[in-house]
Structure I
Amino acid sequence: MRQIAALIVNLIILLGCNQKNETSTEPLKNPEDIFSKNGLLEITLVPTEGKIQLAAKTYTAWMYNGSYIPPLLHVIPGDTLRVHLINGLNMQTNLHYHGMEVSPAGNSDNIFRIANPGDTLHYEVIVPKNHDAGTFWYHPHTCGNSEQQVSLGMSGAIIVEGLFGKLPPAFKHVKDYTMLLKDIQSTEDLKKILLCSASKGVQEVYKFDSEKPRQCTVNGQVNPFISIQPGETQIWRVFNVSANMYYNIQLEGHQLYQIGVDGKYYKLVKARDSILMPPGSRIELLVQAKKTGEFKLKTLAMRTSNDGDYYPEKTLTTMICKGPSVQPLFIPVNVNDNLIDYRTKPITRKRTFTFSEKPGAFYINGRQFNRDSVDTKVKLGSLEEWTIINASDEWHCFHIHQFNFQVVEIDGKQIEFNGTNDIVNMLPRSTIKLLMPFTEEYMVGKFVYHCHILSHEDKGMMQVIEVIK
């Protein structure tokens with residue numbers, strides 16, 4: 001009976017969600033670029049509610065500075081990122097600089113600072129001089145409201161420059177695209193709840209429904225096109241800045257040459273037929289056109305187990321290959337030699353964390369998030385082995401703030417070393433072993449680890465960690 005019920009649900013979702021993609025009629029537009037000058041990038045961000053038009057339908061969106069795709073921030077190692085966040089919403093908000101290896105203390109990447117409606121938060125994030133080049137993003141991180149704010153559009157991209165120093169000189173002149181994958185649901189389809197409290201006032205809270213239709217966008221556009229010539233090579237930086245949605249991307253007729261993930265470049269380039277992107281993850285790709293024609297960049301249909309969510313196949317962009325052929329660039333084999341395989345280092349402590357759930361509630365080691373408690377204390381300089389157990393029947397994805405970890409084992413199988421992650425997917429009833437290097441001075445302070453399916457985070461699947469000297 002359960003299988004029949006699941007089949008019926010899938011058919012309903014397919015009818016509601018697997019709508020025809022709009023014809024690709026406009027080119028992909030990169031977000032507005034803002035670059036640091038003289039070691040400083042200073043910007044004011046004001047989140048407010050507004051309306052956007054997508055595929056002839058109007059959506060309610062929450063946006064920074066009135067834009068569904070806010071500015072793309074470019075910094076270099078050693079810069080200071082100074083952000084003034086003015087809260088124009090009817091609920092609390094803040095900012096998190098996802099994936100960046102920066103301090104969690106004071107007015108840096110401190111997710112425990114909160115702006116009430118009308119308040120202003122001033123952030124000063126110092127990017128270490130040894131910070132890796134890569135892809136990062138900014139979004140709210142207020143427990144209980146993160147899903148709503150990101151789902152309605154509050155997310156933007158950050159690039160720490162330095163990629164072209166890792167590629168052969170010929171790549172300095174290739175086209176470089178940034179792709180922010182966002183999905184949005186019509187608030188008309190969602191249940192609205194009014195919450196009232198003495199500290200937060202009246203808040204409009206939307207109850208998101210994974211079985212209701214969602215509109216997928218790339219840089220706020222529905223199926224834009226990318227022009228390319230036969231033989232041409234391009235760089236695509238792809239960000240999953242959705243609250244809950246997984247993407248399994250595939251480019252028709254082509255392999256994707258992955259050079260990095262989660263803000264770190266690989267040691268060796270990997271040719272992929274498709275790439276799974278959990279919520280919050282980023283990938284960097286080399287794409288080389290093989291022949292003339294139109295080729296869809298799709299996210300493939302998938303379900304995150306019977307207890308999870310279903311995502312139908314969607315076209316994200318269309319690559320249009322035409323014009324005179326150009327000489328293909330040689331795809332490099334090696335990108336990043338500055339990587340540490342932590343399996344060569346002594347482990348100072350081992351810990352186990354179990355992710356579990358009950359209807360409407362999510363737990364780590366049987367506890368729900370409490371911002372006023374510290375669940376894990378670590379001494380600076382430690383290298384710990386963490387065993388992460390998914391004791392539930394749906395997918396989760398483990399994420400920790402401030403640094404990347406090394407995945408060394410999944411369900412007893414050793415993982416080849418090629419780099420590090422800040423997010424790893426967790427299949428039902430699976431066990432993953434990670435090496436956690438708490439080795440940099442900037443890590444001192446309190447931050448969090450959690451499931452980056454924001455619905456799960458908001459319902460308790462998050463804990464506080466403190467790194468102490």
Structure II
Amino acid sequence: MFFQHIYDKTLAQASYFIGCQKAGVAAVIDPKRDVDTYLEVAKANNMKITHVFETHIHADFLSGARELAALTGAEMYLSAEGGEGWEYEFPHNGLKDGDKVQVGNLTFEVLHTPGHTPESISFLLTDNPASKEPVMFFTGDFVFVGDIGRPDLLEKAAGVVGTMDAGAKQMYKSIQRFASLPDHLQVWPGHGAGSACGKALGAVPSTTVGYEKIRNWALQYGSDEAGFTKFLLEDQPEPPRYFAMMKKLNKVDRPLLTEVPKPKKLSVVDIKEAIAKGIPVIDVRLKQDFAAGFIPGTINIQGNNSFATWAGWFLTYDQPYILIAPEAQHDDLMRKLMRIGLDQVMGYLPNVDEWVAAGGSLQTAKVVTREEVKKVMAEAGTQIIDLRGASEYKAGHIAGADNIFVGNIIKQLDQVKKDGNVVIHCQGGDRASIAHSLLYKHGLDHVINYSGGINDWTANSEPLVYA
């Protein structure tokens with residue numbers, strides 16, 4: 001058997017390439033959308049991709065199953081569980097609990113494991129030449145290392161009312177089934193630490209059923225279903241806004257994108273016109289470089305591992321956008337964006353220098369130190385805004401700080417004071433830079449940014465309060 005774990009650290013998403021070397025055929029489980037990765041693995045190992053599996057209708061990334069099938073001629077094998085409303089709307093092979101699919105000498109057996117979503121399935125893999133017993137378990141968003149999939153996404157992100165409690169009950173039953181599996185079975189999940197599909201995912205890529213019985217909180221509740229449900233649903237991170245669109249696009253027939261887009265270069269005049277029309281212009285530079293001088297009206301989303309997640313919070317699927325980024329970053333950035341279906345790039349400007357050379361002026365951001373913040377806080381009427389998630393805020397925040405999650409800052413502009421002292425911060429400055437640029441874009445340029453945030457505050461033994 002040939003096995004390769006393929007991990008996208010930008011979305012903390014795992015996919016798997018599993019092949020039968022004797023037959024020269026392979027399957028891919030939960031492929032990302034930039035599928036050239038799998039084509040290269042297949043070519044390097046003289047294999048043909050013949051099967052594409054999915055564990056469920058994903059919410060956090062746009063599946064590349066259809067792109068991969070279109071390029072290779074592989075058959076798609078997708079869940080037929082979940083009932084009405086959970087059917088894929090394009091041709092595929094439906095899978096039910098207990099079904100088995102043969103890939104050369106490898107056998108994939110389907111287990112229906114609802115909870116995260118009603119149609120969720122997992123795959124038991126038997127490498128027949130080596131053993132007649134399953135050796136690997138591909139769980140998708142069912143069981144992670146140290147955690148399990150959250151059942152509240154459909155309700156919170158996609159607005160499917162009533163699914164949260166029902167999903168928790170399904171998850172409780174699915175976990176009992178997981179506990180009955182052999183301890184030696186390797187568990188390969190669909191996500192790792194950093195994913196919004198759970199709240200406490202471990203950093204290592206895989207685990208075993210036996211190990212999870214010992215350390216995974218979800219397997220410690222026994223017959224206490226109420227306690228299990230309470231802990232499962234509380235303090236889950238805010239689901240990114242783009243999740244609802246992913247649920248739709250992964251279910252319906254949609255246009256395919258079989259290669260990484262290449263944006264076209266725009267002129268300064270193009271940029272001015274776009275900003276005037278309200279087209280988002282995303283500057284991907286480091287937060288300190290952006291603060292030192294940026295084109296008025298642009299948004300700072302740094303081109304790091306969190307780029308796609310935050311772009312998915314603030315870009316929409318019915319409007320083009322523009323990047324300020326050098327060509328050397330384009331392949332990386334476009335891969336990140338296509339993985340969540342943000343394909344409508346209008347073009348790019350390589351840097352702000354061209355703007356300045358054409359006579360444009362740059363704006364600077366008001367970034368302050370901890371000592372400056374303390375002086376401002378001593379003045380009457382100062383508003384402190386903590387941009388972190390609700391669970392982070394509850395775990396410790398600066399006294400008197402309001403909690404407005406960065407992803408909701410535009411919707412809650414009415415809660416930001418229009419004059420006087422306003423200080424924003426997050427944990428380490430990245431989210432604060434996004435919010436600061438958005439506030440400036442909406443005319444609130446009196447706001448100051450404590451970029452050091454809670455990391456700097458606690459490193460200097462400043463006090464926190466808890467809620």
_Which entry (I, II) yields the derived value 0.15 for FRET efficiency 1/(1 + (r/R0)^6) of positions 109 and 405 (r between Cβ atoms, R0 = 30 Å, to 0.05)_ = II
*Rank structures I, II by FRET efficiency 1/(1 + (r/R0)^6) of positions 29 and 333 (r between Cβ atoms, R0 = 25 Å, to 0.05) and report only the one at the top, that is, the highest.*
II
_Of the structures I, II, the one that -7500 was derived from, the read-out being helix-only ellipticity at 222 nm (-39500 (n - 2.57) for each DSSP H run of 4 or more, over all residues; to 500)_ = II
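Which of I, II yields 0.40 for FRET efficiency 1/(1 + (r/R0)^6) of positions 125 and 293 (r between Cβ atoms, R0 = 41 Å, to 0.05), as computed?
Checking each candidate, the match is I.
Starting from the value -0.25, -0.34, -0.45: which structure in I, II was log10 I(q)/I(0) by the Debye sum over Cα atoms at q = 0.06, 0.07, 0.08 Å⁻¹ calculated from?
Values: I: -0.25, -0.34, -0.45; II: -0.30, -0.40, -0.52.
Answer by label: I.
Tell me which of I, II gives 1.24 when you compute Cα Rg over 2.2 N^0.38 Å, for residues 45-92 alone.
Values: I: 1.45; II: 1.24.
It must be structure II, since only it matches.
Every read-out reported here was derived from the displayed coordinates using simple, explicitly stated rules and does not represent laboratory data. Not measured: the values here are computed from a predicted model. Cβ atoms are built from the backbone, for glycine too; each structure is taken alone.
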